Structure 1
Amino acid sequence: MNINNIMEAIIKTDNYNIYKLEKSIYKIIFENTSYSLVNSLVKSKIIMGSSTDEYYKIITFKAESVKTLHQYIHEYMLRTGKKGILISDAVKLIRSLVRQLSYLLEKTFSTILGYNQEDVIVINDETFIFLGGDLITNIDIDTELTMISCPFSSREFFFSPEMFTITELPAYVHYKTAYFSLALLVIYTLLDDNEFYSEYVKCRQPEKIVEYLQNHPIKETKLYWLLSRCLVEEPKNRSILLI
């Protein structure tokens, strides 16, 4: 059965479509096979009760709701009249995505070059997953570096400082480039505004990012310090300690 012929996707992108079937069954159908990505969601049990087909192109699972991060933030604003999500929800976001990233790092020796808003999906308003399979790359275990073989723009995902230094391809960056980008994604959800990122892209100074959090309720919280550790300019010195 070709699901594309009988049902319209509720979420449609160039790389994957998400369909809702009867009895709250959902299917994520990828354009291309991505073993690392699918395993990071199914075998890690981030998506509870999920399964995949033999070609690693379809994930099937049951849920009450599935929406994009944009929809999640917009619905929160409609309910409360406030921009940005709650700190407690931001903690859920980072817990979910760190769990997925940890599986990629430890089980498949791969990392994520960077996070964008478009490829983050929210399941049951509790679990956040990243579906940007084209941004997953292998890590050289000896050097802790990952290779970049095609050009990217800072508009495609949140850039770490080292991404701006690339002048030719192939290029290599530390696998913890993902930590910096993830921190930027979390800040975006808290502010529901890209102004901080636009300013950072102009000056390329990580410390400018933290300035945007000084007047936010996040200041001095555990999440604030977690993000600060991710935003260190030297990649090797970055860390993510779950809270």
Structure 2
Amino acid sequence: MTGGDESGAGGSGPALALVRLLQLASPTLPIGAFSYSQGLERVVEDGVVHDAASAEAWIGDLLDLVLASGEAAIAWRLLRAAAAGDAASLAHWNEWFLASRESAELRAETLQMGGSLAKLSGDLGLVDPFARGALATLQPVTLPAAWALAARGLGVDCGAAHLAYLWSWLENQVMAAIKSVPLGQLAGQRLLLALGARIPAAARRARVIADEDIASFAPGFAMASARHETQYTRLFRS
């Protein structure tokens, strides 16, 4: 006999839900997230981000001031719409998010990753009739919409999937900083520890913000992404 909670050992329950959540948030998920820096490589080139402290300031500001009131708020609404089978809301917020992308790179990123995740979900047998119909309507599909449908297919709770979405974003940003600043692995883990502690507050804000207050106004972030398009040498696609 082994110790511990055996719930879910038969193929259902909280243990399996956690396993599915870890799979969805894993950096090995083959949707190309590792190839994007979301403008971080540009601000490294400009000297705005040059060490662990400045990386923490840049990424932390994006989390608190941009994602919490924008992308994370949209992701929350998409997760709830997918879970409820609300095709109209799913289409509305998918379109809203796509329209909010402020550079060609940011738009291309969400469409490439969203399309890849939607295809992966189909290949893994996670697409039920509702999701199949939604994906046929959502042309093109953004990453948060595809994430919401994948969470539905995996049977992952909206709240957990929302936190995982933010964690996945944070992990990709820190990995981009490790490569481009560059930073050591220990520094990267310290960033994840410090910035990860701010995810619950960002998620709470995203969930309570009124629809009319959702915003994606971040000039510095948008300019970094736009200027990255013409950067002479780069490691990342965005």
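Laboratory data are not the source of any read-out in this text; all were calculated from the coordinates shown. Small disclaimer: the values here were computed from a predicted structure and weren't measured. Cβ atoms are built from the backbone, for glycine too; each structure is taken alone.
In table form, for the structure just shown:
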read-out	value
Entry that produces 13.7, 42 once Rg and Dmax of the Cα atoms in Å, for residues 123-194 alone is calculated, selected from 1, 2	1
For distance in nm of label points 7 Å out along Cα→Cβ at positions 35 and 67 computed as 3.7, the structure of 1, 2 it came from	1
Computed 0.95 for FRET efficiency 1/(1 + (r/R0)^6) of positions 139 and 187 (r between Cβ atoms, R0 = 41 Å, to 0.05) - originating structure among 1, 2	1
Relative contact order in percent (Cα under 8 Å, 6 or more apart) - highest-scoring structure of 1, 2	2
Read-out mean projected area of the Cα convex hull in nm², for residues 43-162 alone, computed value 8.1, structure in 1, 2	2
Comparison of 1, 2 - label where mean count of other Cβ atoms within 10 Å over residues 179-186 is highest	1
Source structure (of 1, 2) for helix-only ellipticity at 222 nm (-39500 (n - 2.57) for each DSSP H run of 4 or more, over all residues; to 500), computed value -20000	2
